[in-house]
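Okay, got some structures for you below.
We did not get these values from a lab; they are worked out from the coordinates using the rules stated. From a predicted model like this one, the values you see are computed outputs, not experimental measurements. Cβ atoms are built from the backbone, for glycine too; each structure is taken alone.
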Structure P
Amino acid sequence: MRSSRTKTLHKEAVGVAFVLPALIPLLLFTIYPVIRSFILSFFSYNMITPMKFVGLKNYRNLFASTEIWDTILRNVEYAVAVIPITLAAGFMLSVMLSGKSKANVFYRTLYFAPHVTSMVAMSSVWLFIFHPQYGALNAALSIFGIPPIRWLNDTNTAFGCICAVTIWRMIGYDTLVFIGGVQNISKDVFEAATIDGATSWQRLRYIIFPLVSPTTFMLLILNTIDVMQMFTTINVLTDGGPANSTQNLVVMLQDYAFNRFQIGYASAISNILFVLILVIHIFQRILERKVQYDQ
């Protein structure tokens, strides 16, 4: 009996030993920072003087300000503006580029390139494109007699510019993932539909779209997390301005943590972001019942 238990413990110890190389970084760089952030949210701390326990003061001050509510709303607005367009465009492009021709391979690479390119570098390029005096976009519009527009310096256009750059960055990844889902559909299904006289639209509507719903659902979750945590694009192009019109929770967190050195307050903001993503994810899980997993 003891020998059997010893062998079982030995096998479990071996399994834990194999998992440790991945578990230790997870504990150090993910789980510990989350716990630490939760604890710091109950303290007043500026990284210089000793921490002072303030209880729920950071949260009371946070929810008493209009800034946090405006920023939460803007986070949701980013998700609503970016995700549907990205998913729809990615799906349509995947249908057009799912063939195995060399031209399709070239276009896949072209669309996917922004996703793997340094976003700091690409944001700097977009910063030049949107420049009010020397930007390529205003230069193109001037051909049609349209006066220069202060794209990133106007509250009416800055938000749309951030959304456009984000869609441009994400659309290639969605397209590539959707292509994998489309190519995974059995050819027998298409052959049967063709024999039954289904048109191209009917194949798209009643075959391709339902059968890639697991892929759509996965991308919906990944895109939501990506958009809710967006930072580099906003930081380089507008830094949350003008008048906080492009600020999201991550930019607000960075401002309070590393510009104002209000670490406890910033930790409270990070916890609000965590709860917001969690609530959205729970809602998405409810939608999962509409996902067609069987092919």
Structure Q
Amino acid sequence: MSKKNCWILSDNLVGHEKQSISLAEKLNINYKLIKIKKVNFIKRNLSNFFNLQKKNFFKPPYPKIIISCGKNTAYYSKMIKQKTKNKIFSIFIQKPPININNFDVVISPKHDKCKGLNVIETQGALTKINLKYIKNVNKEKKPSILKQNFITVLIGGNSRHHKITKPILDKIIKNLKSIEEQKKIRIFILVSRRTDKKDYLYLKKNLISKNFIFVLPNSKKVSYLNALSFAKAIIVTSDSVSMVTEACSTGKPTYIIDIPTKSKRFSLFIKNLIHLKLAYYLKDSISLKGKKKALNDIDKVVEKIKKRIEI
């Protein structure tokens, strides 16, 4: 595909942006990131909503492709497509809050149960991480702090659907201590921006062995990608579709810390990965043996999109 210009509509959520950018890079297209504002219920349902949104960046020249992710971006994407009389190829990631026919392609995870002729179904979130990507990273010089074998633990945080309680933290501590005693291996614990400070301090207070190394967001010593790429195994909390997807895409043994949720979507997502043997629930022991099977949604998605754009 020749280099086409693209607008990525962002709702300022990191996970959504990462998916959109990963797709644009895989499609090998030039993109411009455009931040949009949240659209309230009244505004998006007014008949003159699209006339009210007169932003400079919504004026010509228009791109060939629009990529949007997150419900608020859907309304802007629809507006731009209408303005250009459907001349733009519109791609939406996730299940849209409006009719799927407002988009040329909808990329939706299986657990969202979004059906239609223009829907491309995935197992999880879109990520540039796959076996090939990990292999290329592993060719690079390993940072000195990562020269010894290690396990990576990804800790998320509370959300609308998940709450990390003290019993959950105690179970994490118990399992990690058991694994450290068995394997005699370093364990890097990466906390996210969503991790509650009290939870982080509680884990740190109870995991005091020198083999437990805590890594804060934007650490200069250990990057997120290096922590995934060079790890012997990955343990991840179940509250983040993005983190779980990235872990399962590395080809490393992946273990999930199950955080109870009332969301059927999240439950289906995790259960599907377990069923496909792309991940396992964390217990008090793990395997460090690599696996050949890995999640790789984005390459399949790109192949299908390229065919549709050419048509």
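A value of 0.00 was derived for FRET efficiency 1/(1 + (r/R0)^6) of positions 18 and 66 (r between Cβ atoms, R0 = 25 Å, to 0.05); which structure in P, Q was it taken from?
P
Could you figure out which one of P, Q the value 1.9 for distance in nm of label points 7 Å out along Cα→Cβ at positions 26 and 106 was computed from?
The correct label is Q.
If relative contact order in percent (Cα under 8 Å, 6 or more apart) is calculated from each of P, Q, which structure is the one that comes out at 17?
Q
Looking at structures P, Q, which one was FRET efficiency 1/(1 + (r/R0)^6) of positions 138 and 250 (r between Cβ atoms, R0 = 25 Å, to 0.05) calculated from, given that it came out as 1.00?
Numbers: P: 0.30; Q: 1.00.
Considering all the candidates, the number was obtained from Q.
For FRET efficiency 1/(1 + (r/R0)^6) of positions 114 and 178 (r between Cβ atoms, R0 = 41 Å, to 0.05), the calculated result is 0.55, so let me know which of P, Q that is.
This value belongs to structure Q.
One of P, Q was used to compute mean projected area of the Cα convex hull in nm², and the result was 25.0. Which label is that?
Of the structures listed, the value fits P.
For distance in nm of label points 7 Å out along Cα→Cβ at positions 82 and 226, the calculated result is 0.9, so let me know which of P, Q that is.
Derived from P, not from the others.
P, Q: which one has helix-only ellipticity at 222 nm (-39500 (n - 2.57) for each DSSP H run of 4 or more, over all residues; to 500), as calculated, at -10500?
Derived from the structure labelled Q.
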